[in-house]
Structure 1
Amino acid sequence: MPHKNIDAAFGFATRAVHAGNEIDAETGAIRRPITMANSYALPYDPSDLNWSSAEGQIYTRNGGANQRYLQEKLQQLHGAEDCVVLASGVAALAGVFFAVLQAGDHVVVSDSTYIAAYRLLHELLPQKYNVESTLVDSTDLAAVKAAVRPNTKLIHIETPANPTLKISDIQAIAALAHANGALLSVDNTFASPFNQRPTALGADFTIESLTKYINGHGDAMGGAVLGAKARIDKIRSDAMVNLGGAISPFNAWLIMRGAVTLPLRMRQHNGSAQKVAEFLQNQAQVRFVAYPGLAAHPGHAVAQKQMPGGYGGVLAFGLHAGHDAHNQFVSRLRLITSAVSLGHDESLIVFLGENDERQHLYPAEFHAGFFRLSVGLEDTEDVINDLRQALVG
C-alpha cells in the first residue's frame with residue numbers, strides 16, 4: 001500500500017485530514033486503529049536496549065503508536081521540525097520548564113498566562129528549585145527587555161493571553177530573546193495552528209493544550225510541544241519518559257480524530273466570536289470587551305500581523321454591574337454553559353470575580369470582575385440572542 005507523503009506543499013486543511021494517517025497494514029482499515037497496549041514486542045536480544053529511550057516502541061510511557069501518529073499530524077500543521085505529545089497542556093508547560101531550566105536560571109514570563117504557568121514559574125520552581133522569575137507585561141517590548149538579566153534562560157509568553165486576550169509580538173520577542181542568549185516559549189492554545197504558528201515567527205517552543213481547540217470536542221486531554229528536534233528530544237526524555245507525562249492511547253486517538261476538522265471549526269469560532277464581540281461592544285450594559293479582532297483592541301495591529309487565520313474564539317467582557325449581578329447574568333443564559341475550558345463545540349462562560357489573586361496584574365478594566373467567553377459552534381445568532389436576553393434580565 002502506498003505511503004501518504006504529506007508535507008508543507010499541501011494546504012492546511014489537506015494536512016489536517018491526511019497527516020499522521022495511513023491504511024492499517026493488518027486490516028486494511030483507512031483509519032489508524034487505537035492501540036491500547038502498554039508494552040511492545042522486544043527484539044531477539046533486548047539486553048543492550050536503553051530502557052529510558054523514547055526511540056522505537058518499548059513501553060507506552062516511552063511513546064506509543066497513537067501518540068506517534070498525532071505527533072506527525074501536529075508537526076505538519078505547525079510546520080515544525082519535531083513534536084512531542086504529552087498527557088495535558090500543563091504537562092507540556094512543565095516539560096519545557098523542566099527540560100530547559102536549572103537552579104540559578106532566570107525566566108521572564110507574561111503577567112497574563114494560564115494559572116498553571118503562573119504557579120510553576122512564579123511559585124513552585126522558585127520555591128523548590130531556586131529558579132528566579134520576573135512577571136512582565138509582554139505587550140511592552142521595552143518592559144521585556146528591561147526584565148532580561150545575564151542569567152535569563154527563557155522568556156515565556158502567551159498570546160492571545162488567558163484570560164485578558166492581551167497580544168504579544170512573537171517575532172520581536174524572539175529576536176530579543178535570541179540577542180540575549182535566551183530561548184522563547186509561546187503558549188499558542190488560544191490561537192491554534194490554524195490562526196498562528198509561533199515556530200515560523202522565531203519561537204523555540206510552541207506549546208498547545210490539545211484539550212482545547214485541536215481536540216475540539218471537550219472529551220480528551222493532551223498537550224504538545226513543537227520545535228527543533230534536539231530540544232524536543234530532551235523534553236521527550238525528561239518530561240515523558242522520566243516524569244511519566246505520557247498521553248493515553250485513547251486520548252491521542254480522540255485528539256487525532258478531532259484535529260481533522262480543526263480548520264472548519266476554527267473558521268466558525270473565529271467568525272462567531274468576531275460578531276459576538278461586535279455585538280457586546282455596542283450594548284449599554286457592557287463595560288468593556290477584550291477581543292483582538294476589534295479595531296479598538298490595543299493589540300489589534302500586532303494580531304493582524306501574526307494571526308493570519310483569525311483571532312480565535314475567546315473573548316472577555318464585563319458589565320456595568322456588581323458582583324452578584326454578574327452571577328445573575330450567567331444564571332439567565334439558556335444556551336451558553338457555565339463551565340471552565342474553551343475550544344469546545346458548545347459555548348462556555350466563566351465569571352472571574354474581583355478577588356482573583358492575579359487581578360492586580362490585569363488591565364484596569366478587569367479589576368471589577370469579568371467574564372471569559374469561549375464562543376462555540378452554534379449558530380452565531382443563537383449565541384447573540386442568548387446574550388441579549390440575559391442582558392435584558
Structure 2
Amino acid sequence: MSEETGFTTMAGAKAEYETPEIGVGMLGYAFMGKAHTNAYKKIPYMMYPPPMIPKLVALCGRNERAVTEAALRYGYEGYYTDWQKMLENDEIQLFDNGSPNDTHADPCIMAAERGMHILCEKPLARNAEEAKRMLDAVQKARIKHMVAFNYRFVPAIRQIRNLIDSGKLGQIYHFRAVYLQEWIMPHYGTPKIWRLDKKVAGSGAIGDLGAHIIDLAHYLVGGVKSVSAYTKTFIDKRPLPDGSGTGKVDVDDAFVAALEFDNGALGTLESTRFAGGRKNYNRFEINAEKGSVVFNLERMNELQVFWVGEEPKETQGFHGVLITEGYHPWWENWWPHGHIIGWEHTFVHEITHLLDCIVNDKEVAPHGATFKDGYRAAVVCDAIVDSAASRKQVDIKY
C-alpha cells in the first residue's frame with residue numbers, strides 16, 4: 001500500500017484456492033456465440049467461487065472479416081476459418097458448437113475423438129440418425145457432453161422440477177406447451193435464411209422451437225410413448241438472401257402435436273413462427289393430482305401455482321409466485337429478492353453446471369441435457385414429421 005495514496009495494488013495477489021482453467025474453442029460467433037461468450041465471461045465473478053475459469057482460446061467461422069471482428073469484440077485469443085484446424089489446437093479442452101445445424105455432427109464427432117468435452121446448441125442434429133452418431137461418439141470417448149437446452153436452467157423451471165421430485169404435485173395428468181414467435185411473418189420480409197432450408201436446418205419450427213418444449217416434456221414429465229401431429233408451411237417460396245431470385249421453403253412453419261407419455265399423462269405441443277405479437281412465448285402448464293403450475297418464459301421470474309384443497313376455500317385459486325428468493329435455484333449468486341434476472345443468465349447457470357461436472361467428474365444428467373437427451377428429442381421431432389406426413393399416430397422408439 002502506498003502511504004501517500006492509500007492505494008493497494010492487486011498485482012501478484014492470489015485467491016485462497018487454486019481454480020483450474022479450461023480452454024474454450026467456439027464454432028459460431030453470431031446469436032449463440034454471443035450468448036455463450038457472455039456466460040463464459042460472467043462465470044468467474046458471478047458464480048463465485050467458479051468450478052473452472054474459462055479461457056477463450058479460439059473462435060471459428062467461415063467469414064474471416066466477421067469472425068475477426070467477433071474474436072476481437074468478445075476477447076478470444078485468436079480465430080480460425082476452418083473448424084478442423086481449430087480442433088487440432090491442444091489448448092482447447094472444451095468445444096462449444098453454436099453453428100447452424102448442418103455443422104453439429106462432424107465437428108462434435110471429431111472433438112469427441114480428440115477427447116474434448118462438448119457443449120452443442122440445440123437441436124443436437126438435423127434428425128435422429130445423425131443425433132445417434134453423435135451420441136455413440138461421445139459415449140465411446142467418455143467425455144462430458146451437454147446439449148444447450150438452456151431452459152432447464154431457468155430458476156422457475158428448476159423449481160418446478162424440484163416440486164415434482166419432492167412428490168408435492170403427485171401424479172401428473174397433463175402437460176401442454178406452446179412456443180410461439182412471429183419473426184418470419186410476411187411483414188418482416190424474411191428471406192430464405194438457413195433456418196428455412198431443410199438441408200441445413202433439418203426442420204423448421206419443430207427443431208427451432210419445438211425441440212425446446214419436447215425437451216421440457218422429457219425433463220418434467222418423462223418419456224413419450226406416441227405422437228399424432230400436423231405440420232404446415234404457410235409461405236413456400238421466399239427471396240434468396242443475395243437477391244438472385246426465390247427459393248423453395250422446404251421446412252415447416254408450424255406444428256401441433258398430441259402426445260401420450262410412458263407414465264400415462266397426456267400432452268399437447270404447438271410451435272409456430274407465425275404468431276403475431278408473440279416474441280418469445282414459451283408457455284407450459286402442468287396439471288397434476290395435488291396441484292397445477294404455469295410458466296411463461298416472457299415472465300421468466302414468475303410461476304402461477306394452484307394447490308388442490310387449499311384452505312380457506314374462499315381464496316382458493318392460482319397464486320403468482322416470484323422466484324427470486326435466496327433459497328430458489330441459483331439465486332444466492334445474483335441479487336436481493338425481487339431484483340429479477342433475464343434470459344442471458346440461463347447460459348451462465350448451464351455452462352457452470354457443465355464446468356462443475358468436468359472438474360469434479362459428476363454426471364451431467366439429470367439436470368443437464370446430455371447427448372442422449374438430445375437424441376431423444378430428435379426422435380420425437382422425427383416422429384412429428386412422420387405423423388404429419390402419414391396422417392397416422394407414430395409410436396416412439398428411442
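Every number in this text was worked out from the coordinates using simple rules, so none of it is lab data. What you see is a predicted model, and the numbers here were worked out from it, not measured in a lab. Cβ atoms are built from the backbone, for glycine too; each structure is taken alone.
Worth pointing out:
- The maximum of mean count of other Cβ atoms within 10 Å over residues 193-200 over structures 1, 2, that is, the highest value, falls on 1.
- FRET efficiency 1/(1 + (r/R0)^6) of positions 89 and 273 (r between Cβ atoms, R0 = 30 Å, to 0.05) derived as 0.90 - corresponding label from 1, 2: 1
- Top of 1, 2 by Kirkwood radius over Cα pairs in Å, largest first: 2
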